[in-house]
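Have a look at these structures, which come just after this line.
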Structure I
Amino acid sequence: MALGAALGVSGCGDDTVEPGEVEAGTAELGGPARGISITDVEVNQGAGVVVATAEDGWLDLEARNARLIHGRDSLVRFQVVLDDPAGWIPRSLTGVLRIEVPGQPTVVRTRDFVVEQDSDPRDLDEQFYFPLYADEALPGTKIHVELRETDASVDVSALGQGRTQVPANGEAATVGFGDVDLEMDIVIVPVHYTYFDPPRVPDITDEDLELLREGMLQQNPVQAVNITVRDEPIIYSQQITDLGTLLPMTRQARIADGAPPHVYYHAMIDVNGSAVNDVAGIAWLTGATQEDGDLRSAATVFHKRIIPADPEDPESEEVIQPPSNTVSTWVHEVGHNQGFRHVECQGATSANNDPSYPYEDGKLGIYGFGIRNFRIFAPSASHDYMSYCGNAWVSDWTWEKAHERVELLTGWGTAAPPSGPDGALTIEPSLASQREPALIGVLSVDGTETWTAMPAFPVVTPASTSALETVEFWADGALVDSAVAEVATLSDDRTRTLTVIIPPKARVSGAQGVAGGFELVRQDAQGQRRAVLLD
């Protein structure tokens, strides 16, 4: 659905101009509105950016709360306040947006309605708003807004003249769209869950993919979200009790695919429910390095609620609802893959919260807007999507953090290595040379451990290892060697992963790099020892 059509932009009077625009100079407008003033002017691509205020006029880029990006649909709106509510004359007023795109004809969009009180920024029906389309959002684009009388026959001479155009000199001002290309590449890895009979594979339709794409697009500063569904699923045969056990398998899949470090891999599993032991999604928290590429792996429970047909009503039919919770979860978990910690909010317990989040109780602090679902998210009634609270959306703080990470990874993608002879992406030699056979263990909160041997794993850097967590390799009653572990806590704040590079003395030929003759023992930080059993 087009942004303008969904927002119901109309022309002057009762005429509807499709798609809500006319050439400059062709619309018959009344004089400047009286008794009313424009306050804030906002451009919203997901997180609201105030570009002008009554106090400071048009704001320089450095004075704004967040960046605007080129090539993205945007909402432009302004708020109004009555100069004297007691003397106000309710009547129709016309808001005007003039858009000057470099090298293109000037465009004017209008919206008129009866104004009875100050505008409410929480309600689009009670304010002046306009679409600015992706092909108009260019680095040099300028805009000007004004408020005019719709009906010149109404006597408003007793009302004072307020601030009815921004900028006040009548000239259009540069919006400040950036010039950086921003994209996200995500591979969905279906899980073939054979514990059930018959086995279950997520039924991800084209409509579901579009919901997933739009969910990620709306809350990230990007022009595009590119989603690919992996042809070969992960096979999971045991009963899953910890969603984190999918992460080593997902990580192994991306290694096998030779995925570049900017690509996210995301497993989707259908467990015939909305969560696994109350966990709907899980991910690694990654840094801003190419060496963390394999950690850009996550998993989400794919779930559609099914409302059965009423057996007493022969005309009723089964209703399959869209995977709305899945969409919210995967945005949150990819956020962890982008390096975002949790945001604390009242009434929802989360650990590893980011203390630098600027707004109290995890609230947005600004107005959010969905460029596809056309919803307004109020500053004090919505929470950042990295919190565990409901009515979640992207804050300007998270928008800025995402901009930095997306820009970095998009740059890597632009310089990605070419495809090999079989069409598969090749890994940079500098990264491939740092891969060694490894063991990875998932330590669940219930005390169970799942260990997997992997043939080509990134070398564990000293900064991420813990000398207190080790794995020993024994043969014939003698210690062959030992290795310290990379330790990480996953995004559920309770599941841990341990990764050890297999020492050269303990390596053998074969796909897994570990012989069945070795006995493996893990020693934890408290000195307790237990056998390691490979799947």
Structure II
Amino acid sequence: MGAVGTRRWWALGAVNLSVLAVGLDGTVLSVAQPTLATALDASQSDLLWFSSGYLLVLAAAVLPVGLVGDRFGRRAVLLASLALFGLGSVLCAYAASIGMFLAGRLLQGLAGAGITVMALSALVVLFDERERPKAVGIYQAANFVALPLGPILGGWMLSRFWWGWVFLLNVPVVALAALIGFVLIPESRSTQRPGLDPVGTVTSAVGLAMVIYGLVRAGERGWGRPDAAGSMALGAVVVAGFVWWEHRLGRLPAGQPLIDPRLLQPGPFLWGSALAAVAGLAMIGVLFTLPQYFQGVQGTDTLGSGVRLLPLIAGMVAGAGLASRLAEAVTARVATALGFVVLAAGLALGATATPTSSTAFTAGWTVLVGAGTGLALAAATAAALARLSAERSGTESAVVQAFNKTSGPLGTAITGSILVAVYHARLDRAGLPATAAESARRSLYDGTAATAGVPELHRAVRGAFVDGMSAALLGSAAIATLGAVMAVAVLPGRRSRRTEAGQPTEEGTADAVAH
């Protein structure tokens, strides 16, 4: 490998550090919430807005920020986003009020959109079709590493230091990423200066934000709540209007839509993006239920819960690392479908867990879940990015991230609804005293605390939660099975062949998106 080739892979390190900072921040916040409730006198509603406010701003900004990168420079947007993320982290760390902390989180959401979109765009700019699948696998592995690292670092720091340090931890990470990125990532922008498309920008931002808001509320309060259902329905209408507008603008001779309407037509890009979202949708249930299972049912602390997630992450890293070689050997269709099959098998095995399941058993099924997720997610993402050009890589990457950012809240809402419904049904049949039953319905932790002195009732509460978790994991397994069927049905099924120019192309795929 020459100096230029080596430089590209070092630049990928800056990209990975960028997404690691975003991932660490999200996982650390979940650990820090009890401390924030005390330090800032924050209510449960305030704590909800600390996370959902971030998601709403990120969702609103994700498509427009792609256009900004294509128009003004992708490296510039990445570096500016890293600086803003660091500033938001400092605001959170030194927040003296709920409003100041929320302002920091909103700033982080805006910066997070720029970081995640420009990081993915960099893969298209830095690597050609042959190297891109491998780069995607490494990129996904960096995303996965943050999942256990946040709880482990956050739990350790909160037990020993001032709580603000868990947010200041982001500052040296983004500073190092910015320094390496400035030196090694080349500046790139669209050769044809794209238009701003104000209608598309506003409708995409409003529509995605409303859908995400509705999903967050559904996960918290249930699907039947007017604010949840109404927001999702209205958001879906606005998103549909955005798609119609983009197609209409794309047909005009001088039209400059926010995204190329051809990206929204059936093909490897759209199906790869959708399948990557399905992989995240199926896996998110594990991240939602496992910490509660470890801490509320098996009695581990936050740090121990993070450590017990390590087999899941090891599987993800291994699966993502294998994806490019497997896709080259047996096609992206087979690699993605196989990932979903392994994911479904792991979820089904996890559904047989009991309150007293051993650490070895949990490690076994979570390794399968991780390996399947890593393989399916990396192979599907690589399939989506494989045929893209650097010309509009910002907006193209933004579409992939829009799918990704929607799948998380949707998966959490689905998983949470199944878990809560089964958990409450089991509690109703457990014969708990009225006071204990009321506590248990509020949360698993309240229920176990209220029944701590009565072993039989304590076991009933823990068993009710595990029954709910099992049902949620089976629901996730069904989603993963659907993903396997989709992969077989929609992804190209022939192996890569070399063109006369030496570049790989997929037989049977649609033409590359031209700009």
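Quick rundown of the values:
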{"item": "Value 1.01, calculated as Rg/Rh (Cα atoms, Kirkwood Rh), for residues 56-199 alone, assigned to which of I, II", "result": "II"}
{"item": "Origin of the value -27500, where helix-only ellipticity at 222 nm (-39500 (n - 2.57) for each DSSP H run of 4 or more, over all residues; to 500) was derived from one of I, II", "result": "II"}
{"item": "Structures I, II, by distance in nm of label points 7 Å out along Cα→Cβ at positions 304 and 440: label with the highest value", "result": "I"}
{"item": "Parent structure of the calculated result 59, 41, 35, given that Cα extents along the principal axes in Å, for residues 224-351 alone is the read-out and I, II the choices", "result": "I"}
{"item": "Among I, II, structure where FRET efficiency 1/(1 + (r/R0)^6) of positions 176 and 288 (r between Cβ atoms, R0 = 30 Å, to 0.05) as derived comes to 0.45", "result": "II"}
{"item": "Origin of the value 37, 26, 23, where semi-axes √(5λ) of the Cα gyration tensor in Å was derived from one of I, II", "result": "II"}
{"item": "Structure from which 12 was derived, relative contact order in percent (Cα under 8 Å, 6 or more apart), options I, II", "result": "I"}
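Values in this text are rule-based calculations from the coordinates and carry no lab data. Note that the coordinates shown come from a computational prediction; the quantities given were computed from them, not determined experimentally. Cβ atoms are built from the backbone, for glycine too; each structure is taken alone.
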